[in-house]
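Student: What follows is a set of structures to go through.
None of the figures in this text is laboratory data; all of them are computed from the coordinates on show. Remember, predicted model here, so these are calculated numbers, not experimental data.
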Structure P
Amino acid sequence: MKVWWGINIAWLVLFIVGAIYLLNRRIDGAGTIQTPTVRMVSLAVLGGFFIFICLCQLIVLLFIKRKSK
């Protein structure tokens, strides 16, 4: 269970670092200038990925709790 919490904290740190990176960059990998709209879309995609990871982690937690009973 401690490993599960450690992995979740690592995912949270990665999400925060990714969000800060997306908000601070001026030009993306394709060379286009980042407008506020594009930044919000990038954050929405990152947020969707984060929600997917959270759902997967909750499913894993359910399996861990069932196995421990």
Structure Q
Amino acid sequence: MYCSECREKVEVPAEGFRLTFGRTATQAHYSFGCPLCGAAVRKPAGEKIVAALTAAGVRTMRLVPAEQ
């Protein structure tokens, strides 16, 4: 895993990730805090990444539109 801020390769335990689902499958992303520089990193999550993170027990969150 690489930090998009400091560009270093980092290891983050499963509990350090959050997987977020949007309204469509293409809006899924994962996020974590870089253990080296402290940056909040957010990256898109395709099907393979979603499957791997889910299997690892990563916390998930689903974004839903606000009620009108």
Structure R
Amino acid sequence: MKDGLMLLIAGVLCAGGAALFFKFFGSEAFSVIVLVTLVSVLIDNARLRRRLREMGAKPQGRRTWL
């Protein structure tokens, strides 16, 4: 019972957060989501390349975006 109630509360909070997000950004919400996703992928890629270099491996491919 307690787990189900906590799951219901979490679901209501997530739905409320999503509603506020789309109300605040309106028609630009999709652009914000794409921008956040793109930035996080670029940061993760740089982190993984750095980790490969620390391990002694050379990442394949050339960087053309930086």
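Student: One of P, Q, R was used to calculate Cα extents along the principal axes in Å, giving 51, 36, 12; which? It would help to have the intermediate numbers written out before the result.
Tutor: Numbers: P: 53, 17, 16; Q: 41, 26, 18; R: 51, 36, 12.
Of the options listed, only R reproduces it.
Student: Suppose you compute helix-only ellipticity at 222 nm (-39500 (n - 2.57) for each DSSP H run of 4 or more, over all residues; to 500) for every structure in P, Q, R: which one lands on -27000?
Tutor: Going label by label, the one that fits is R.
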